[in-house]
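Asks: These are the structures, in structure tokens.
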Structure P
Amino acid sequence: MHSSHKLDLVNISQGVKDEIQDSGTDTPARAAVDGSDPELGLDTAPSNTVSNKYNNTEYIQPLRFGIDSLYVSFAGELHSDQQATLDKLKKYAQSDDLYAQSLAQLEINEHLFEVKDKGTGMFPYVLDDNCFRIQLSRNTAKSMPMAYVKISSEYLTHKTVADVMTDLNSVLEQLGNIQSQAKVSRIDMFVDFASNENMDSWHRDAWVTRSEKINQYSVKGNFSGWSIGMGSGMSARLYNKTLEILTSNKQYLEPLWKQAGWDGVTPVWRLEFEIKRDVLVQFYTQELSVCLSNLNGLWAYATTEWLKLTIPSESDSNRSRWPIHPLWGYLSSIDFETSGGALSREFTAQRVPSSKSLFIFGFSAISSYMAIEGIVDYEQGIKAYAKGLYEHLNSRAAGKGSTFEEYVEDHVALKGKRFNTIANKAQHSYEALKEAYRKASDGE
């Protein structure tokens, strides 16, 4: 596509265009997280539509903002010895032997990656932990990036993007020869907030957008949010985050919200924009350093050009002149060059289920067994369940030609690989490793 046509496609206003192309070095410091400016005597950022009658502490309470998801790629070439290692580990992962499967791990720095049994697309190797999902191409695939990486949302709540990238670069440098700076394939920008606004109080016509896809959702009859433009180069979601974390297990956000003043009761909503490579290329912001320097410009384009929440006017058929909804006045004024909130102190690179969920499932099995056996005493029930479980596992082990101890050890090792908790190679002899590789290679 000819470069002169790119800006015609996005049709951005001159003000937004300037901000996206400007590094932002002259941007004044923001006085408040909601974008207010006391010198103007306003309780919101300047707007021709937002009235001062809305008290910002009662109407909206911004809690966090920043980058939720980040996908980056690197040009380069995988080291030949590392490629050979990955080929071997992938064979382990594909084996029918549980012990061989448990050895499909790669330890780099502080990371204990699981090596997946399958690749994705043109990337035959996939490494996974709670920080990164790294897809790697063969060193013969000259037209492909060496690495395509998804950085986890939770890791981005624990460290700054700069620190995360330092960690990622140190990992990739051991895997291959990096030949370029990181390029962004997708970036998700967000703001979490509490508000007394009813998020389903407006009709879909209130959304003025470049997209034709507008959908609203509910969970068990309760309104849960809006989505606009899903599946396209840019999309947006406004949704009940407190409801969403019940299924996504992102309860680590709750302490961070409380640090920002959340009362623990009022629903927290998230406005999130997903910006993909095609849009970033149009703005010349695909290089990570350029993208991070222009977050305000991208947010301005997203909230003033690509999507606006308005108050429809029956007397004016020109939707572009409809006044901006007060909520949107606040959300569009978020300053991404200031701190988006405290970082999480607790984080692990391990992908472990919560103890709570394990205890819930475990007690369900134990209490069911007790009821079947007519046992009401807890300690007696635990002993009976343990005895029955031993007999069951011992029978299964014998059927597979293993001892009880070997059967349990293999299953624990496999979970350790999946959870990134146990370096299984360190637990076994060199002879056992050779035998596991022989079985994997022979398809046993």
Structure Q
Amino acid sequence: MSTNINDPIAQTRWRHIWSLSWPIFLANITVPLVGAVDAAMMGRLDNVAYIGGVGLGALIFNFIYFGFGFLRMGTTGLVAQAHGRNLPDEIVNLLERGLFLALSFGVILILAMPVIKWIAVISFAGSADVEALMVSYLNVRLFAVPAALANTVLIGCLFGRQNMLLCMTHLLIVNVLNLILNIGFVLGLGMDVEGVALASAIAQWTGFIVTFGLMKWQWGRILDGFIKHLFSGLFTGTSRWLQWDAFGDFFRLGRDIFIRTMLLLACEAILLNQAAQLGDLELAACHLMMVIFTMIAFGLDGFAHAAEALVGAAIGRNDRGMLDRAIWRTNSLAVLTAILIALIIWLGRDIIIGLLTQQSDLFALTAAHWIWIVMIAPASCLAFQLDGIFIGATRASEMRNAMIISAILFVVLIWGLRGYGIAGLMSAFTIYLALRGFTLWLYLGRVRKMAGHN
């Protein structure tokens, strides 16, 4: 992980790309496992409404969490470019600005909890049982929002500095603790959706405190006086990080990434809402398939995050050769991995579904539509990879435009195919994922023009 930032050839060697990718690949396996264990714990209870309640509650939380994804994505791109220019002081300023925004937004969202829950209830067409369980979940989970948003900033900074091992440590702390508490609260203490939510909240706050401490210890003098500068700058307005003009980059990126992310989440919400109208069993099956989709996405994200760091560094250096190598090599590894994942999913159908539910009718319905899960990995791989490239380049407007086109086409597809049940919904979703990659690919030339020479 110590490859010299001043050596562009070494930065884009296959070995270095793999060294950036494998820690995130390993840690990311635990991220969807949390969702899978959530589903598995609820799937062992006596009513499928528990799965639907947690699924919709988690979706609402994800609207918030990923809606503020510009904090992570913007931090990654800006830090990666500062890292490429070898500007450590600017990296610290970016970290301070990001944490200030994350904690501020987090407090505001806690105060807005009644409104969030009201919107959640009127937005979904689930049964009364599902709605009640969703609200119980949100009553606990929303208190983790400040920590969750702050964690995205820490992760973004670590990605940008190519410090993937520490990022892996953070993700493992949060997700392994979440898994342990989840099982303990549900199986050990007999809790239901509130136990799942409490496990997530405790894990997020623990991850933030421990990871910031590790960053302070590992980075040494670069973070000396960080807390003092953060709060003194807030009250006096004298710190460099609190120059309000400098927040322009965050807000510019934030506007476009927020629109893109809200549309992305809206597409997933439309999918689940259509499934909910088919019935609780169909909603539960669709939720299980989305849990598996999330596992696929996180599995492929290792190479996308490597692309973020390397593309940002190449643009910071203004090095076209490094940029082209980063794009080609990370894409190649992502495509090969997507094919491998599809093969594993195809062969492991019964094992995978069996780990998620013991209910025979839910098992049968999910298995009957398994082909769509197999197809999702190759269909989505280009979209995830190009997301990473555009994040590293801080080209958020192109990400927004590509998502607008894809979302419109998805609505048309799902409206036309909804009469075919889950098969229609999942086929529309798979085509939409492929469209996301294609529309981003049309803008790739703009990224290459940002680095002017070899």
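Asks: For Cα Rg over 2.2 N^0.38 Å, the calculated result is 1.18, so let me know which of P, Q that is. Please report the intermediate quantities before stating the final value.
Replies: Numbers: P: 1.18; Q: 0.95.
For Cα Rg over 2.2 N^0.38 Å, the value 1.18 is produced by structure P.
Asks: From P, Q, which structure was mean count of other Cβ atoms within 10 Å over residues 263-270 = 18.8 calculated on?
Replies: Values: P: 15.0; Q: 18.8.
Answer for the origin of the read-out: Q.
Asks: Here is a further query. Name the one structure among P, Q that semi-axes √(5λ) of the Cα gyration tensor in Å, for residues 255-350 alone of 29, 23, 11 was derived from. Let's see the in-between values first.
Replies: Values: P: 29, 23, 11; Q: 34, 20, 7.
For semi-axes √(5λ) of the Cα gyration tensor in Å, for residues 255-350 alone, the value 29, 23, 11 is produced by structure P.
Asks: Moving to a separate point now. From which structure (P, Q) was distance in nm of label points 7 Å out along Cα→Cβ at positions 111 and 423 calculated, if the value obtained is 5.2?
Replies: On the way: P: 1.6; Q: 5.2.
Clearly, the read-out refers to Q.
Asks: Identify which of structures P, Q gives the largest calculated value of distance in nm of label points 7 Å out along Cα→Cβ at positions 79 and 191.
Replies: On the way: P: 4.5; Q: 3.0.
Once distance in nm of label points 7 Å out along Cα→Cβ at positions 79 and 191 is worked out for each structure, P has the highest.
Asks: Tell me which structure, out of P, Q, gives -28500 once helix-only ellipticity at 222 nm (-39500 (n - 2.57) for each DSSP H run of 4 or more, over all residues; to 500) is calculated. Spell out each step's value before the answer.
Replies: Details: P: -11500; Q: -28500.
Checking each candidate, the match is Q.
Asks: Moving to a separate point now. Of the structures labelled P, Q, which one yields 0.50 when FRET efficiency 1/(1 + (r/R0)^6) of positions 103 and 159 (r between Cβ atoms, R0 = 30 Å, to 0.05) is computed from its coordinates? Don't jump to the answer; show the numbers that get you there.
Replies: On the way: P: 0.50; Q: 0.90.
Attributed to the structure labelled P.
We did not get these values from a lab; they are worked out from the coordinates using the rules stated. Being a predicted model, the structure only gives us computed values, none of them experimental. Cβ atoms are built from the backbone, for glycine too; each structure is taken alone.
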